[in-house]
Structure P
Amino acid sequence: MELFLTRPLVVFDLETTGVHVGSDRIIQICLLKVMPDHSEVVKNHLINPEIPIPAEATMVHGIRDEDVADKPIFGQLAGEIAAFIGNSDLAGYNSNKFDVPLLVEEFHRVGHDFDLKHRHLIDVQNIFHKMEQRTLKAAYRFYCGQELINAHDAEADTRATLEVLKAQVERYHNAEFTDPAGNVSTPVVNRVDALAKFSVMQPKADLVGHIGLDAQGREVFNFGKHKGKPVEQVFSKDEPTYYDWMMKGDFPWSTKQVITAIKLRGFNK
């Protein structure tokens, strides 16, 4: 089905140096402009971010510093990008949370006004998540083909969860999964250790994920002003009093246990 458009719609995606809107930069932007008559025009630019591209980011999109060393910086392309977008509405995947704010940030950084007030913003991910809800009731309907009676009763929910798990193991037996690095595997097998491993979304050192693990296996902060920095580095060099602040703060016990172990490990070096 073709989209009904009264003005152009620019569907776009960014590849970046990271996921922090306030500090990371665009290194690739693709803009697909769909006209009301359904004709399409594409612009695709590699951009020199003027900062190093972290190895973790390269693992995701494959773009290295040398690939963009001779490319224009965003300030040199801002006028062209803004003119191409024109009065178009914008669409993307997770775009309302990340791509649109980062694009606006880049325009602001180079002194180029980019107004969102009169644009419609479509986030395909949000439509997906709203229509394909991730509740237990929705999962039970999807995997088991039944309606969950007495939802939010502990026993009913527990039994439904077991039935969903068994249905997942059956449905995804030998199904291929491709991770963000492009590795293909068949991870859903009828073994608890394998299912537990596949259940992990992001590696974390504490239970709630305040302390994560980077590509080198180092504990890093997942929040606050030191987000992305190694915990040991912050405690020993950047801000030694940060440990005391966290211990006095309203952090879970598991987080305090992890940072204490890191702190003691630093003392023993």
Structure Q
Amino acid sequence: MRHTSDIMEKLRLSRPLAFIDLETTGTDIGKDRIVEIAIIKIMPDGANISKVKRINPGIPIPKESTEIHGIRNEDVKEAPLFKEVANELRQFINNCDLAGYNSNRFDIPLLVEEFLRAGQNFDTDGIRFIDVQRIFHLMEKRTLEAAYMFYCDKELNEAHSAEADAKATYEVLEAQVNRYKSLKNDIDALAKFTAEDDYVDFARRMIRKKGVEIFNFGKYKGKPVREVLKEEPQYYDWMMKADFPLHTKQKLSEIFNDLMLKKTN
């Protein structure tokens, strides 16, 4: 289906921009599957082409997921498996930049994982990713005064007084925990919730600090990936055989192969 978008006329596009949204069996990038995918491809001339597909995930759809998106197991029983439509979808978004809401952390990683499961390497090199949620968080006012007014409905009259700011921050956190029932009233959980890292793989098993790849889990958490692989190459074999996302394994292999190449030169 092709339409013309007045809003998109304000965007200067050098190539198509594909907005992607997924409905899934859950939120685990390594294990969960797509049950519906919608893609709206905005062309440089402002026209848009949409594609929506139901997908048989090959695994049961949990009740709690159905309660969110309304898609039941019987609704996708006769739908194609992802591997049966993978080539069609890949061609549809070929030469597109990709956009979505929280797409950098969920939709794109899960979509790439599905392509890899289908035996198709979806190369992300050169693709520009636009996360609308990230723009929202960066552009809307995020000062302490704004947070204090929003969550506590009070003006911060002594802003930039250290004591007043510290007290207001404490009140804001209390208000956030009370407002958002999904937030656990636990410091460790809150610390993890608010963490943000430069990641190597979409699952964030490896992060990057000052240009160095660092393991972000397990017994080697905090240690450089290349250093660990040099000293214990069997750790690479273990990770490749273990139940890690395919994208994690792909990035680990790239690091390992680069390490071996430098070793032989």
Structure R
Amino acid sequence: MNIKLDQPFLVLDIEATGDQINKDRIVEIAMIKTFPDGKEEVYDRRINPEIPIPLNISEIHGIYDLDIKDCPTFKDVSAEIKSFIGDSNLCGFNSNKFDIPMLEEEFLRAGLESGFENKKLVDVQNIFHKMEKRTLGAAYKFYCGKEIENAHSAIDDARATLEVLKAQTKKYNELESNVPFLSDFSKANKASVDYAGRIILNKENEALINFGKHKGKLVTTVFEKEPGYYSWILRGDFSQNTKMCFTKIWKEIKKEK
């Protein structure tokens, strides 16, 4: 691997019942972990989401309810998945918006902390969009000169993502071949506090609400003037990650008082 590694680097791809982070569930997860010495380990598992997979979604990734009815649930393998990830930094294609938040949501449902806030997250799609504005299939064709044989097979998509990242660091001189740089460069919104972008930071590094009637207002100001807003957030249709970020700010306010 031509990317400088100080710790394991893990590329992942997730297939799910849909794209709603707070409602949908993982049906397949594939991970390729590369160690600083170049050694690779692969993890590939299908998962019973415990909810039906919509037919239109199954037609995209090729996984149907019958295919996963006897597979373990995410909770069954959550400790195994977390152990495989270990101290790895994470990478994927559209992973900052989908794969990472989806995986964190599943960990939280299983009663585990992901620890993702301490990792560098490299999103190959964001690098690609900043450079070329295309999809994974087009990126694979553009950078690697090949077609993905089984698009939407998690392990094939993960492998293609890893190959694209390697090719990107070779093609663009401005891309430094180290994970911290790639993580920072691939962030779609560097000011986002939560994965969904419901909370962002202003130039003074203060948390702002980024949606609804209070958009643009300081979270602390809204919480102080309208305490019921925090309760509404907790009851609302938001991801667990977003709720946790609001809760952290809420607790800091209470601690100061």
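Read-outs throughout are calculated quantities, based only on the coordinates presented, and are distinct from any laboratory measurement. The shown structure was predicted, so the numbers you read here are calculated from the model rather than taken from an experiment. Cβ atoms are built from the backbone, for glycine too; each structure is taken alone.
When distance in nm of label points 7 Å out along Cα→Cβ at positions 27 and 227 is compared over structures P, Q, R, which one is greatest?
R
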Report summary line: From the coordinates of one of P, Q, R, relative contact order in percent (Cα under 8 Å, 6 or more apart) came out at 14; that one is structure Q
Report task. Have a look at P, Q, R and say which one yields 146 for volume of the Cα convex hull per residue in Å³, as calculated. Result -> R
